[in-house]
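**Student:** See the structures that follow.
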Structure I
Amino acid sequence: MSFNYIHEYPSVEEILRDQPLSNNLKEIKKKRDETIRNIFIGSDRRILMLIGPCSAHHAEAVYEYVSRLFHLQERVNEKIVILPRIYTNKPRTTGKGYKGMLHQPDHRDKPDMTKGLKAIREMHIKAMSLSHLPAADEMLYPGNYPYLADILSYVAVGARSVENQAHRLTVSGLDVPVGMKNPTSGDLRVMIDSIYAAQQPHVFVYNGWEVETGGNKLAHGVVRGSVDRYGNHFPNYHYEDLIILTEMFLDRSLENPSIIVDTNHSNSGKKYREQPRIVMEVMRSLKYNDLLRKMVKGFMIESFLLEGSQDPSGDEFGKSITDPCLGWEDSEKLILELADFL
């Protein structure tokens, strides 16, 4: 074999012991989890806004960003529930490029995943303490979830992972909402199969244990558009697309059928400035169909302090080094306009 074993990965017990979550933050997360759960079961009709950078590569910029979200949440609390995107794993189509803070705690230095694991936990804890807003993160490696299970209020399974058996079975044991994206091909049946599988109980091997899960009734769909064989982007957020999806959900008899609209990626054709327009178009669509309004729970927005993106070697504070993002001013304007619309 060509594996070079660098050093043994820290245990979950070791990491949680050395980087504990305070009782105060545990209580904040407990209350926020209940709020977010109520949105997905339909007893809270507020819109959920998952918003933040494509990937969180710089902790201090994340702290500044979530601190601003804290003040914005106070202004829109009656209409919108904000959930920061603090994504620390970055899937790469070709395997090349920046893979997230878990791999590279310093994006200009070589990979160090043990140091990265400690860095992302520290960042999540401090971000929650500053904003009182527990975050969302992407599950790229299912086995890593226990290191952040006490911190995250939402988990995303990406378009390239949604068909993976390990992801589906792991989600069945989580007690927070998990968004299962449609694959890059746009095949909604794959997404629905993934949701259905995650909502069922399973027995499987996880992190060296035979485990049994009860099924996650809060697993739901995230539409992000598709890409054809020639690299052309096609959206799936239009009224007709969402109506077809709600019918497919009902035909499959999914628990708590719910949809989140990802406004970037192929839905925007990677034109990040289109995100506000897409949000408002979807909101207008919801006024035409009560069932759609019940199922569409909110949006995913890629946003950071500065708009656009920069080369991974760049040092502009608060600008993405992966996908381009909406800047803060436009992000704040979008959330305030959405609150006025509701």
Structure II
Amino acid sequence: MSMSQASNIDLRLLPTLEVLLEERSVTRAAARLGVTQSAVSHALRELRATTGDALLVRSGRAMVPTPFALGILPPLQRGLQELRRAFVAEESFDPARSRRPLSLALPGAWLYTVLPGLIARLREQAPAMRLDVRTLSPDVVDELANGRLDLVLAPAELEAPLNLGRDMMRKLVASETYACVFRSAHPALEHDFGLPRYLDCTHVVIELAGRRSERIDDVLKGMGGVRTVGLTVPNYLAAAYAAAGSDLVSTMPRSLADWAAPRLGIELRPAPVKLPHSESCLWWHPSFQTDPAHSWWRQFVITAFAGQHKSGSHAPSPKWAKSAT
């Protein structure tokens, strides 16, 4: 049998060939496979045409494998058994023993705020797994589709800029309020911090994935207010550092503000205007929806991320936090 003939074999017929050679009977093979005798006979004719070998020949009332068939039966059985074993192993996925590589893309600031806690949990539950973490890029949709990337964890407002709404699965993993971040002894903190004083401040704003978030400005515009912007930065962590070293004010999701406060010695206040909640989502490609390892990894990230947000990202909450939520 030539290589060109082998490449033309319909792989879906190989389990039928295995049973035929083991049973040496179309009738018994059909019963074992749970199909009709005509279906098995049709498969045998197609296999004979493709291989150029009779495979089974009648000898009296019995069917006898040809020398070619006897030669291919052991490797055929081994190969199909390996495939079946692979699927069984996948169904009984054990994160404590698995060495499957994992991957996750998230905003740059979250490498410092979210990633440490996630890694600590992962080392406990899946010590042999390798994690590949990267920042967000314009080609994350293609990477999700071809399997080079498992998950994207990011603010919901990035769905449109990154085209994540196109054929992707999505899960909301956190919804939180906003906080305002100031340096210690900021002049705006000398009096009650309300909307007029907020609008008097100069602000540092965020451009996520090259696009400025306009959610806060849209709310202010509806109230007849406009912020004065003094600085634009690519992530919330940079905004927190900028506010800590200047009179600029940053408005950011509360979990990020909670994380930054004890580290940078900054002051927090609740946003003086009712804003839509900051939402964070997880995205993945639907082709991996039922994969056991992928399902475990999705649930792990959801649980770890939600746990960090519930606990204030491992930082003490400011005194106003309970009343602000």
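Read-outs throughout are calculated quantities, based only on the coordinates presented, and are distinct from any laboratory measurement. Keep in mind the model is a prediction, meaning the values are calculated, not measured. Cβ atoms are built from the backbone, for glycine too; each structure is taken alone.
**Student:** When you work out distance in nm of label points 7 Å out along Cα→Cβ at positions 84 and 300 for each of the structures I, II, which one comes out largest?
**Tutor:** II
**Student:** Another one. Quick check: 50 is what I get for percent of Cα pairs over 32 Å apart, calculated from one of I, II. Which structure matches? Write down the numbers at each step before the final one.
**Tutor:** Values: I: 24; II: 50.
Computed on structure II.
**Student:** Right, here's the next one. Have a look at I, II and say which one yields 1.0 for distance in nm of label points 7 Å out along Cα→Cβ at positions 180 and 204, as calculated. Intermediate values should be presented prior to the final figure.
**Tutor:** Values: I: 1.0; II: 1.6.
Comparing all candidates, it corresponds to I.
**Student:** Work out the source of 0.85 here, i.e. which of I, II gives that when FRET efficiency 1/(1 + (r/R0)^6) of positions 140 and 268 (r between Cβ atoms, R0 = 30 Å, to 0.05) is computed.
**Tutor:** Working: I: 0.85; II: 0.45.
Checking each candidate, the match is I.
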